[in-house]
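Trainee: These are the structures, in structure tokens.
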Structure P
Amino acid sequence: MNIKHKAVIFDMDGVIIDSERLWKQAEKEIFSSLGVMVTDEYSEITKSMTTSDVTGFWFDKFPWQNVSLDNAEQMVISRVTQLIDTENCEINGVKEFIENLKARNYKIGMATNSPNSIIPTVLNKIDALHLFDTISSAEFEANGKPDPAIYLTTAKKLSVNAINCVAIEDSYSGMLAAKKAGMKVVAFTNGNTEINFDIADYKIDWFKDFDINQLN
């Protein structure tokens, strides 16, 4: 393969689908029903966490009774899955972007902090499950992003050295995880000018406008 980078690894939330608002909605609905005072300030802190860490965060702030942490987490996951299934949340142009990468012989992976059970729902939403060579969830790692473990695991599953991988991320913690793994990083902004992409090697505002040749 006559290219420097051999694999592109996608984050999921905010890159494949516009799901931050859906997570925020589910988080507020479920934890409020358990007596938690969900605030925008705290939700900003939890938005880059794994669902397990989010659940523990809210329980530490506002302990509830009668529902286990595992069950509370599953309630959030079920609600988010339902919202993804029913809401218009696809990122414009992402499927075509992935198809263009595949046509150029890039291996395609996913590395997400989200639970494994949600991934098929997301990829079926954009009819792209068949385009991914491997998918990885931080649910099976000791630590989620910004720890690099999820990216190192994904590169290993793709049989590609981390230095030959490009990660596409929309959050600083995700970019940091990929950088720690030794990868090049593309910051995907989706037109959001407030995203901190100082550590990124490339920037994509919209998938349809990005020249894939820049990854060579």
Structure Q
Amino acid sequence: MKAILRAAWAVFARELRLALRRPAEGAQPLVFYCVLALLFPLGLAAQDSALRAFAPAIVWVSALLAALLGIERLFRSDVDDGTLELWLLADVPTALLVAAKLAAQWLLIAAPLIVVAPIIALALNLEAHAVRILVLSLLLGTPVLIFTGGFAAALTVGAPRAGLLIPILVLPLMCPALIFGAGAVRAAQAGLAVEGPLYFLAAMMVMALTLLPWATAGALRNALE
């Protein structure tokens, strides 16, 4: 058991070290997220009530699109340098190694988005209570986005033009998280109960964390056969 955990930690730490060597590339999702979310107020009048109404969708759509950046290259380097073959030959469940890699991607991509989200939400005139629900919804929903994107990346890792296929594959799978995440914030704005959408997001997160690593590992195995 300790050997399995050490292997998973090695994969997790390796992803962090590689990201530290390419800080500009790692900052792209955060910069894209901030620019996209803050462009919307420029198209509306100051203190426009529509901005507050659209704010949940703006933040969530921006987070979804930011999560798509770099998905095409998620497993490409592992295939090119032989790392993926070592994963499959190791006496460790490949799904656990995949989960460790995707967890590192969540820390590198989604965690900064969640930290910045309250600032963007306040810039979009969201109330404090709605901001708290927004952060909670992102905490529950962004793992779904990252793990779903990882599954799509594994399915297209051998395709010559994966960049065109990934949005077609992944956007329908990510839409439920977007619907329930933005819906929870809208419910908070209207003074309604937010438990329902958040429970759905939590259930989706549990399913993504438990099932998608195995599906992703199977897709990677098929890509090498």
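Trainee: Tell me which structure, out of P, Q, gives 2.5 once distance in nm of label points 7 Å out along Cα→Cβ at positions 139 and 155 is calculated. Don't jump to the answer; show the numbers that get you there.
Mentor: Numbers: P: 2.5; Q: 3.1.
It must be structure P, since only it matches.
Trainee: Could I ask something else about it? Given structures P, Q, which gives the highest value for Rg/Rh (Cα atoms, Kirkwood Rh)? Before the final figure, lay out the partial values.
Mentor: Values: P: 0.97; Q: 1.00.
Going through P, Q one by one, Rg/Rh (Cα atoms, Kirkwood Rh) is largest in Q.
Trainee: Further question on the same structure: Match the computed value -12000 of helix-only ellipticity at 222 nm (-39500 (n - 2.57) for each DSSP H run of 4 or more, over all residues; to 500) to one of the structures P, Q, and report its label.
Mentor: Working: P: -12000; Q: -27000.
For helix-only ellipticity at 222 nm (-39500 (n - 2.57) for each DSSP H run of 4 or more, over all residues; to 500), the value -12000 is produced by structure P.
Trainee: Between structures P, Q, where is mean count of other Cβ atoms within 10 Å over residues 19-26 highest? Display every interim value, and only then the final one.
Mentor: Working: P: 18.6; Q: 11.2.
Comparing P, Q by mean count of other Cβ atoms within 10 Å over residues 19-26, the maximum is at P.
No lab work stands behind these numbers, since they all come straight from the coordinates. Everything numeric here is computed off the predicted structure, so don't read it as measured data. Cβ atoms are built from the backbone, for glycine too; each structure is taken alone.
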